[in-house]
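What follows is a group of structures, each given as structure tokens.
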Structure I
Amino acid sequence: MKILAIEKENDGINKEEFKKYADEEAITVWKLYKANKIREIYFRDDENSAVIMLECKDADEAGKILSGLPFVRNKLIHFDLIPLKPYPGYERLFTKN
């Protein structure tokens, strides 16, 4: 199942805190990418936050994977998780009434 994860920065965080864990964060994301857990990762153009597409059995698994990120472990960020399913609308093109 594809899970869309949208990063949210936690309130009251000093921006300098991110620098402490930035290298470890990048390495961890790279390892998850190489393990095919993170399929795509982007930064939003309108704000400094990540949008990640994961491949997992469900949102709980995605949450567990993301909880291992240094920024999450150190309570700098959290993610809104959105489970996705394939678009079924094309079937209308091929069904007869």
Structure II
Amino acid sequence: MTIAEFRLTLSTDSLPADLAPALVALWHDGRGDWNAAHNVAQDIDGPTGAWVHAYLHRKEGDLGNAGYWYARASKPTANGSLDDEWEAIAATLLRDLT
């Protein structure tokens, strides 16, 4: 699935089949449901889950907590737009699937 195809699924009511949990979290966030996204992200172990978790806390405005999660993900603290970060994470995760 491409990032463009993934973005198109945001306008549907059905979660695409066989998405990795980190992409499920981004799907919920992309549809405006931060709480559902966070509920999924907090149950994902490892750097990928930490990266999504960092993004979500940055979006929430909790920069201290976001910084903790960026460190856990071994990623620099993002300072660009939230949309650009969402797209970068999603594109990376989708690329890793192929």
If helix-only ellipticity at 222 nm (-39500 (n - 2.57) for each DSSP H run of 4 or more, over all residues; to 500) computes to -10000, which of I, II did it come from? I
When mean count of other Cβ atoms within 10 Å over residues 60-67 is compared over structures I, II, which one is greatest? I
Ranked by mean projected area of the Cα convex hull in nm², the structure on top of I, II with the greatest value is I
Could you tell me which structure in I, II was used to calculate mean count of other Cβ atoms within 10 Å over residues 20-27 as 13.5? I
With relative contact order in percent (Cα under 8 Å, 6 or more apart) derived as 45, matching label from I, II: I
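Every number in this text was worked out from the coordinates using simple rules, so none of it is lab data. Predicted, not measured: the structure shown is a model, and the values here were computed from it. Cβ atoms are built from the backbone, for glycine too; each structure is taken alone.
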